[in-house]
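The numbers here are math on the coordinates, done by the rules we state, and not lab data. All figures in this text were calculated on a predicted structure; none of them were measured in a lab. Cβ atoms are built from the backbone, for glycine too; each structure is taken alone.
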Structure I
C-alpha cells in the first residue's frame, strides 16, 4: 500500500512539473513585441531561460518528493500540495501577462505573488526537512532575478505596454 501511495504522489508531482512547464512554455511568445523591447545588458540569452526553468522544475519536484518522504503529516502534505498548485498558477500567469498580454507592468506586480508562493513552500518545508527547503532556494533566487529583469525592462521601455 505504501508503494502505491508513493507512486500516486510521484505521478502528481510529475504532472505538476510537466503541466506548469508546458503551459508556461506555451504562454511564452517571443515575437516582434518582445524583440523590440530594450533589454538590460546583463539579461541572460533567451536560450538559457528554458535550461534554467528545467533545472528549477526538477529541483522543485525533488524538494516536493523529499518533503513527502520525510515524515510530513497529512496537513503538511496538503499545504505543500496547495502551495505548489498556486505556485504553478502564478508561474503560468506571469508568462501570460508578460508575453501574451504584453503587460510587463502587470507581470511585475504578479511576480510578487509568485515570489511569495516560493517562499511559502520553503517555509512549510523547513520544519519537515531542511534539504527540501534548500532545493527550493534556486527557484527563489531565480524569481528574484526575473523580477529585477522585469523591473528594468519596464524602466527601459516606458509606454511599450
Structure II
C-alpha cells in the first residue's frame, strides 16, 4: 500500500474488507474477520492503514429525504457573468442548505449544483429568491430528476 499522492495498492483481503463495509459500515469487524478468515486485529490494522492512506474516511448514516418530505431532486446549471464570480457564488451557495453538491464544470455552465427540495414550489422559491439573487449569476438552467435509477460507489 502506498501513501501520499501516489495511487494506493490494495490486495484481495483489503478489497473484501472494503466491500463488506461499503455494503454495511456497521457490520461487526469480527463477523467480517470470520467470513474472510483472518483475525479481527488484522482487520483493524488494515483499516487504520487504509484510513491513513486517505482511501477511506469515516462512515455515515444515510437519511431518506422522502421521509422528511423532500421529494424534488434537481440539477441546476448556473451561468456566471464572469469567471471571477465563481468564488463569491460558491460561498453563497454553501449557505443554502438545499444545495447538496456543487461542481465547477466545463461546458456551458460555470457551476452545476444538485439540490433537494420539498416540491416544485419550493424549487421555484429556491431558484427565484436564493440562487438567481447571488451576485454574478446571470441565469440558470434547471433539470428535475424524475427518478434516480443508479446510486453506487466506485467498484472495489
Handout entry: Origin of the value 0.95, where FRET efficiency 1/(1 + (r/R0)^6) of positions 53 and 125 (r between Cβ atoms, R0 = 35 Å, to 0.05) was derived from one of I, II
Key = I
Fill in the blank from the handout: Value 11.0, 33 of Rg and Dmax of the Cα atoms in Å, for residues 77-140 alone was derived from the coordinates of, among I, II, structure II
Problem - Structure with the greatest value (metric mean projected area of the Cα convex hull in nm², set I, II) - result: II
Problem - Among I, II, which structure scores highest (criterion: relative contact order in percent (Cα under 8 Å, 6 or more apart)) - result: I
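Consider the structures I, II: one of them gives -26000 for helix-only ellipticity at 222 nm (-39500 (n - 2.57) for each DSSP H run of 4 or more, over all residues; to 500) as calculated from the coordinates. Say which.
Working: I: -26000; II: -9000.
Label of the originating structure: I.
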